[in-house]
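In structure tokens below, several structures.
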Structure I
Amino acid sequence: MGKEKIIHIENLNKSFNGTSVIRDLSMSLYAGENLVILGKSGSGKSVIVKCIVKLMEADSGKISVFGTEVTACSSNELSDVRSKVGYLFQEGALYDSMSVRENLLFPALRNYKTRKLGMPQLDELVRQNLDSVGLLEAIDKMPSELSGGMKKRAGLARTLMLSPDLIIYDEPTTGLDPYTSESIIHLILKVQSEYNTTSIIITHDIKCAELTGDRICVLHDGNFIAEGVFDTVKKKDDPEVRLFFK
């Protein structure tokens, strides 16, 4: 592909209570790319990304992130890797007791890259990131006052506060109506373009995969059974792949 490898995985294996979930899986993610991991619920999509940032220990295999071997690195090296990764959770994962403004300030006040900024600078950063996701008018609202789509936007704005090089989107359109899903899809593309981010998008939403993915990997039975651009994957003559395109 000619671009820098942000992530490189070789022969990843992960089991739970004797049941193999990820089997000898290998993949690479390149700088500036939106990679979609497409799979049914419970297929192990989230397990892969948890192993990538070592929230889960792999049973075997090698995982390199930003050139660091996370399966065999020091705690300081792992912290450095994690500081470059933003994670958008399914429900936005906002703190219920904090306003939107406070939710965005919370990680910024604790991160070495932003905690040295003064409050006027941090507040401006909050406003810039909320404006970039179309949510500036909700800056002083509580999470309970936000719709599902607004919570996801606020969660993305919070992720952008730390200027991550890699963003992991966990089921970004799940539970949203078609109009809101489309707005989130456009937002993912906007972030890729404006912030020059690299992303992994975990989804079982075929429209989200088609519109956001530069490359699609279809996960089934612990490994990728199809990989490529959307149109190539769509034409693959595999019954498990074709289930997504009915």
Structure II
Amino acid sequence: MSNVAIVTGGTRGIGAAISKGLKDAGYTVAATYAGNTQAAEAFKAETGIHVYKWDVSDPEACAEGVGKVVSDLGAVEVLVNNAGITRDGWFHKMDYESWSAVIRTNLDSMFTMTRPVIEGMRERGHGRIINISSINGQKGQLGQANYSAAKAGVIGFTKALAQENARKGITVNAICPGYIDTDMVAAVPEKVLEGIISGIPVGRLGKAEEIAAAVRYLASNEAGFMTGAVMSINGGQYYANG
């Protein structure tokens, strides 16, 4: 059985922690990135993790990229769909490109990245697909109609794909992080951040390594009976429907 894992958006933030966590667990990791080659090369030099550049919203680039990973490293056993972007703004002022860019990167990538690996997983009778959604895909968020819609779609995709592939030895699960201490969150104005933290019962932001630990579990053989699940890792931020 192969031990190759692809982590999209795997060179920064939560993705970087996931890539390092899977490497520590014995996987050969391919971390994808979209634009910041300097940061990706620095990550590669620091960790020894393989990095590949392609746009996860582009089906042809994904098929070609996955083929390159398979050629270089071997068949893909684990896929972590982590890549995502934000284009925040009130919906009544949002333009179509801000909507579409988020849907393409955050939701269409579920198809463009998973389709090139799913048949091989089915043929081998084993695979792990782990999709990173968000608390805002569960509860919605002001100024994030595009992001919330995409991340909610990730949950539906996860549940459907899990049912289709359960008898083929493939598990499909989603993780919904709450507010995690990454560069993106650190850029939030201090007063806004204080308000966010005050709403988290544990009284702090999450750590990227805490999300990575959950990914490591879902990728393991011990998680073979867990599929179609949505793990909320949010410090106790519960909400009306969740």
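Computed from the coordinates by the stated procedures, all read-outs in this text should not be read as laboratory data. Quick caveat: nothing in here was measured; it's all calculated off a predicted structure. Cβ atoms are built from the backbone, for glycine too; each structure is taken alone.
Some observations on this one:
- The greatest value of relative contact order in percent (Cα under 8 Å, 6 or more apart) among structures I, II is that of I.
- With distance in nm of label points 7 Å out along Cα→Cβ at positions 107 and 171 derived as 2.8, matching label from I, II: II
- Comparing FRET efficiency 1/(1 + (r/R0)^6) of positions 147 and 227 (r between Cβ atoms, R0 = 30 Å, to 0.05) across structures I, II, the highest figure is found for II.
- Among candidates I, II, the computation of helix-only ellipticity at 222 nm (-39500 (n - 2.57) for each DSSP H run of 4 or more, over all residues; to 500) that gave -14000 used structure II.
- Structures I, II were compared on Rg/Rh (Cα atoms, Kirkwood Rh), and the highest value belongs to I.
- Here distance in nm of label points 7 Å out along Cα→Cβ at positions 139 and 179 was derived from just one of the structures I, II, and that gives 2.6; the source is I.
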